[in-house]
Structure P
Amino acid sequence: MGSCRNLYVPETVMRISDYMVRNLRTFCAVVEHGGFGGAQAVLGAGQSVISTHLKDLELALGFTLCQRGRGGFSLTPKGEAVYHEAKRMLGSLETCEANLGVLRKILTGHLRVGIVDSEADNPDLPVHRAVRRFFAREQQVRLSLEVGTPEALGKGLQNGDIHVAIGPFPNRQANIDYAPVYVEEHALYCGRSHPLFDADPALITPALIARHPMTVRPYLHRAELAALQDPLITASVSNMEAQAVLIRSGCFLGFLPVHFASKWVERGEMRTLDGPGLVWRSQFYIALRVQPEPTEVARQFTRDLAATLALPEMGERLG
């Protein structure tokens, strides 16, 4: 009877080297910014370098990740799978990096902060002071600051693309902790060339306003329109800057944060339309994902936000 023999079949084993990690970071940046152009500024690299990183990654993997050319940028099915795996691995590396920094007693890692638009000049929400407070200590932290809608920030918190977010968040999500920090006042405005700009305040009623076209932000789910019956909504925008453009055109009425609209009101380019129910208040929160637990980098930045905004209870809760 013949004896059995173990047959060794050599195979190529793919190992995750430093170069592979670098190339995966480049690939994720290209995906998230819709092509080479947007990724160049984020990566601080030219198009030829980015192209080389992607080619090296495809060569190591043995398949094509994306289609790029005159037709634009698009992922292949395998490219989509690689992107999700890369995001998961890079997120774990960032968490590990941050936790090792805690052992070294030096803040280390990547801090990703998200905030809604039009808050840079808000005196009641001085996020820039919290950033200064955070970076005044010894640290080895990379910062990414993203501006987005409440929905986009919430999604970023859930998938780990954002560690700390500041915004109104009308739709609460599971696995996210919301701490109230500030109430933002909004008012209804028209532009200088709008028919209501010179109207007698006593004649401006909700019924009159409802006859004029309005622009809204869909992510607010019409919360600002509660006092108006059957408003004439003919435009929508994704951010506050776009809202201001349409209001200044004189073709639309719309709500804006009072602090944001003040510069145009002072220059006589906008007017506040006063009346019952035409002032709307939006509750802002600091939001963090509950699980996996935030890194010490995210927790420390949140403590700095709490100190800057005079929120001692939140600072105590984070330790």
Structure Q
Amino acid sequence: MTADKFPLFTVATISYNSGKWIRQTIESVLASRYTNFEYLISDDCSTDDSWDIIQTYKDSRIRAWRNEKNLGEYPNRNKVLQKAKGKYILYIDGDDILYKNALLSYANYIDAFPQAKGVWGVHAIYFDFVVFPYLFSPRQLTALNFLSTYPVTVVGFTDTVFAVEELRALGGFDTRFAIGDTYIKRKFCNYYEVLLVPAGNAFWRQYPTQASRRVTKFYRNIIETYAIDAELLRSVDFVLTDEELEKAKLNFRIRAVKMIVRNTLQKGKLFDFVKLMKKLNISYSSLLLLFKKGDYSYKAGATSYNPLFNQYNFDK
């Protein structure tokens, strides 16, 4: 068994009409200071020069292919996942840039916390009760998702590392959702320990036509966020206590109503309000929840004065 056959990381690039930026993506990955990785590139039948550019790179770590037909974002992510030989996988798409020390940082984290099944970047400034990196249990992660306002699963996907076997065990990316990365991260939280670390290991390019912007049209982001959380709260494997689950369900209902009203009625869009309430099967009596406050006080028993920490930042 050699590092070449079984590298620590699979870096995965899915590409569709990324010709404008994909050279930067590929060259940033190949310039990594950590070298025990394979690089998979799956071009999703681009109609620009993406595939021509990809073929100019002959590095032995690269395995690249062009799909015979356009699969779409999440089927393409799943295709790469099934071909991965690495123990961990991270997705650096054809418009992103991997920072030079990113893989080295991830490797160091994994060496220090081998039980972690994911290493996810978060915006540390919002977490006033944690000294990072910190390994969170499934119950803690799920409580943060439903009983706090701390953004565990919404940071750009470029700062997300998964253990390959565990990601496969959950079925990979669910193609029902346009925000399938959010769904798998929230689901993953319910099953596996994840090391949260400060974000900033890659550049996530943002522009008007990218997929993450398109889901905001026609309230798709609201509809899918509601469907995802409703499904998870019904899960028989849900890890919260009964009392926490009831709080989570109430928070979910309050948040949904307020989100709908904020995005429709407060903008003078009465017809959209009616359509959304019907689409999500929310009764008008639920509008009384506008006068309630959710309980988002969960901090895993810590405070900014007495934060969660481990020995990582103190060991020499």
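Points to keep in mind about this one:
- At a computed -0.40, -0.96 (log10 I(q)/I(0) by the Debye sum over Cα atoms at q = 0.07, 0.12 Å⁻¹), which of P, Q: P
- Highest-scoring entry among P, Q, by FRET efficiency 1/(1 + (r/R0)^6) of positions 166 and 198 (r between Cβ atoms, R0 = 35 Å, to 0.05), is Q.
- Comparison of P, Q by Rg/Rh (Cα atoms, Kirkwood Rh), for residues 22-141 alone - largest value held by: P
- Of the structures P, Q, the one that 17.5 was derived from, the read-out being mean count of other Cβ atoms within 10 Å over residues 190-197: P
Where a number appears in this text, it was derived from the coordinates with a stated rule and is not lab data. Quick caveat: nothing in here was measured; it's all calculated off a predicted structure. Cβ atoms are built from the backbone, for glycine too; each structure is taken alone.
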